[in-house]
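*Asks:* Pasting the structures in now, so scroll down.
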Structure P
Amino acid sequence: MYDIVVIDDERTFAGNGSEIYFRNSSDGITFLAKKLIDQKMHYGEPIQELWLDHDLGEGDDICVVVDFLVLVDLEIERIYVHSQNPTTDWIVKVLQSKYNTSRIPLPILSEDDK
């Protein structure tokens, strides 16, 4: 069971091992879709934290994930948008219509990413 889901193409956070990372939007959506099915079948736990980066490299970004989240009713306790990209304010506003969402500075990175 993962308490923290991170969709970020390059960063790894200094956590406690309860994180799962997805490096592109496709893998992130696949995981979230499976989580949605589990929740709808009443055996999936809510996601405690979902961390989103905007720019996912190689022409990929978080927009398709945001579109997916707006269309479904996924149980997520908190979403953090941690991108350095100033244009991501719209992501926070869109997600706040359904989820407890905020934009924050980058969390503490692991030693490998410093």
Structure Q
Amino acid sequence: MIMKKESYYDLVYYITSKIPEGRVSTYGAIADYLSLGSARMIGWALNQCNATGNGDIPAHRVVNRKGELSGRVHFNPPSKMQASLGAEGIIVKDNRVENFEDLFWHPEELDDK
């Protein structure tokens, strides 16, 4: 893992930007990979990303450990998270990613390249 970013948020945004289209990761997987705090801190960083309107960071691809769209309330409107995932071919039912295990991407996959 090569990380030469300046802040915690930069690290979170860097990893989140690497999640491939059509895949999802979790707050916990990103936190574990970065060895920086908790899943909740990842959510906070991504919430700030949404608040500032930084559309370059695919925060919609980050869900909770069960594949649930727990961060949807931070999108405006909240349905935007599901719509963004749907545009990438990800099916969401009852605010949960279907086939979550098959679509899950772990940041360790970066180390394989």
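Rule-based calculations on the coordinates, nothing more; no lab input. Predicted model, so just to flag it, every value in this text is computed and none were measured. Cβ atoms are built from the backbone, for glycine too; each structure is taken alone.
*Asks:* Please compute distance in nm of label points 7 Å out along Cα→Cβ at positions 47 and 95 for structures P, Q and give me the label with the greatest value. Don't skip to the answer; put the middle values down first.
*Replies:* Details: P: 0.8; Q: 1.5.
Result for distance in nm of label points 7 Å out along Cα→Cβ at positions 47 and 95 over P, Q: largest is Q.
*Asks:* While we're looking at this one, here's another question. Suppose you compute helix-only ellipticity at 222 nm (-39500 (n - 2.57) for each DSSP H run of 4 or more, over all residues; to 500) for every structure in P, Q: which one lands on -11000? Spell out each step's value before the answer.
*Replies:* Values: P: -9000; Q: -11000.
Corresponding structure: Q.
*Asks:* Okay, moving on. Given a value of 28 for relative contact order in percent (Cα under 8 Å, 6 or more apart), calculated from one of P, Q, which structure does it belong to?
*Replies:* Value 28 for relative contact order in percent (Cα under 8 Å, 6 or more apart) corresponds to P out of P, Q.
*Asks:* One of P, Q was used to compute distance in nm of label points 7 Å out along Cα→Cβ at positions 7 and 103, and the result was 1.8. Which label is that? Could you put the intermediate results ahead of the total?
*Replies:* Values: P: 1.8; Q: 3.0.
So the calculation was done on P.
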